[in-house]
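What follows draws every value from the coordinates through simple rules; no lab data is involved. Being a predicted model, the structure only gives us computed values, none of them experimental. Cβ atoms are built from the backbone, for glycine too; each structure is taken alone.
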Structure P
Amino acid sequence: MPARPGTMGLDFGLFLVFWTLMMAAMMLPSVAPVASMYLTAVRRLTTGWPLVFRVGSFVVGYLVAWAAFGIPAFGIALLGGQLAASSPRIAPWVGAFLLVAAGIYQLTPLKDRCLSHCRSPLAWLFHFGNYTGPLRDMRAGLFHGGYCVGCCWGLMLVLIAVGVMNLAWMVGLAVVVFLEKTWRYGKALRIAIGFAFLGLALLVPWHPELLPGFYMSRGMGM
């Protein structure tokens, strides 16, 4: 299925399910080390089915954070489709604005702080140990997922702009997420990607086809 503007014809509920599954696939390589560390820590206290339940609760909490981000993602994708159909001259500028926002965020201390959490999660595992109650593992997953959203929301804006079914960009951004969190040169990559987004934003008003999420080619139906 080629990349196209809008929500791919999905209503809000189906889009949210699709978005959450897509985020699970894209984030799996980068979250796996943290989940493994969490499993090791929990295994010292729990065995059998309770262990499966606790780790599953952690994963659910993590996905809840990304599902929550799917709410504004739906709105932005819907806006992209509507602008591409009714205001094709305005749509590229809105798409370019998303790239600028993503590019600037890549260069901010807040992005670096969120990445620091994801690069060195061991200290936060001790923090999770203070959680109590039946929802403690879900809270831990939600906490970590919140930081992951903080790391990656700008990249996901770019994914919406290029079309949420753009497989090449999905794979490319998943690789960027993984390298930013695990590679020794992740900080340099973060900065380079930020400037790349800003450079791409300069081209979009004159080449709107660069952002299929905000561009409808002739003959394309919604």
Structure Q
Amino acid sequence: MKESYALITGSSSGIGLEIAYYLAEKGFNLILTARRESLLKDISKDISLKHKVKADFVSCDLSKKEAPKEIFEYCNSKNYFVEILINNAGYGISAPFHESSMEDEEKCIRVLSISVIALTKLFIPIMMEKGGGKIMIVSSIAAFAPPSAIQSLYGPTKTFVNRFSEAINLNYNKNGISSTAVCPGYTVTNFHTASGVQDEMDRVPKFLKKSAKRIAIEGVNAMLKGKAICV
């Protein structure tokens, strides 16, 4: 018999890491994915010890085409039933559009959009077979905001995944499957430094910023209630 797990992409830091700890606190077994294997190993061990749940991990780079299938095959090989799928992996480009490489643009689209489609497509049939499941897509308030001067692809990809999440709800609610688009605003993580927009973040008033932990708690609670969107 397959055991139920929550799979979280981009779970080595930021919102993904906080989601992992919050789900573990609620008693869910976890499969963590990110690029940094040694970090995932330490996190999974810590979660298991603190919360007495099973926490496994698989290192992968979702900017690579084969990564979603590798994750899916790993879960099958371990006989894991992914009852909860958290699409959280992030990717930012610091250069203006005319200066960034096409390779970077393609990686951005693959991580933020194509991997979300691929993982959802791979795991939904099993959720249908088992009678239901929960999907979360960590989007952004940028999905509703005017385009950014630097992050030319970021906002448009978030708009896309919001609509994709709506489509999943429309088509699979009858199968007991819900999809929640979580759209945080200014969140205190290392993403802004990594993607070259820390100066913009520094100008944001403190009262507009939320912690990654707060976003994780609000997002998970919305997902478990089957809400379509959480802003």
Structure R
Amino acid sequence: MFHPWGTSHLVVLGVFAVGVVVLLAIGPLVRGRPVERPLAVALAAGNIVLGLIGTVTEFGDGSFKGNLPLQLCDFAWVPVAWALLTRHPLALALAYYWGLTLSLQAMAQPTLDEAFPDPNFFAFWGKHVLLVWGAVYATLTLRQGPDWRGYRRAVAATALWVGVAMSVNGLLDTNYGYFNAKPEGTVLDYLGPWPWYLLAEVAIVAGGWALITIPWMRNRRPSGTDVTPGTTRDR
């Protein structure tokens, strides 16, 4: 049985943290250099492989109920890989918001039963670690953060997922997204009973995402305010 904040959890988080530090440190060394693209492709390939493996292993008992890839971390690797390969603005926004907030929370408070060295332990952590590493590289390492349009699109995409997950929960009596009941031992315990914790989640996520968008908008501001007559600034 996996124990949150036990030895195996701390080791994984330590390896993860070292990887994040390395990815942030190499930014000046890879941006605009020949190695930038191969690293992005390698991280994208890793996300695709581990994401597909995770999806397949979900159906280990042959049942669809409760095993559909509808938890956000089950499919967040898709926009991360998409962002790494194409740098599409929507993909970058989803990688930034989903990868660097919701997936991080899942790593800090995982809902995992299998302990080291069970194969599902490695599948779970490999997928989550590489997902966030990919998001870090695509956005922070390469300095490709979102703007307010990306924020709005990410919120809309997340709302779409919430609607789909809640609809499936109603049809199959499942709990995707933990929208019907809270998992034990998570931060949701501090947000009140159902449905109030859902409203608190919406406020925290929307507000938190807005806050982490502001630094990118400040960096996009023109350095000067004077405009030569007859010219316009680039938008």
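Quick one: distance in nm of label points 7 Å out along Cα→Cβ at positions 89 and 145 came out at 1.7 when computed from one of P, Q, R, so which one is it?
R
Ranked on distance in nm of label points 7 Å out along Cα→Cβ at positions 121 and 185, which label among P, Q, R comes first with the largest value?
Going through P, Q, R one by one, distance in nm of label points 7 Å out along Cα→Cβ at positions 121 and 185 peaks for structure Q.
From P, Q, R, which structure was helix-only ellipticity at 222 nm (-39500 (n - 2.57) for each DSSP H run of 4 or more, over all residues; to 500) = -13500 calculated on?
So the calculation was done on Q.
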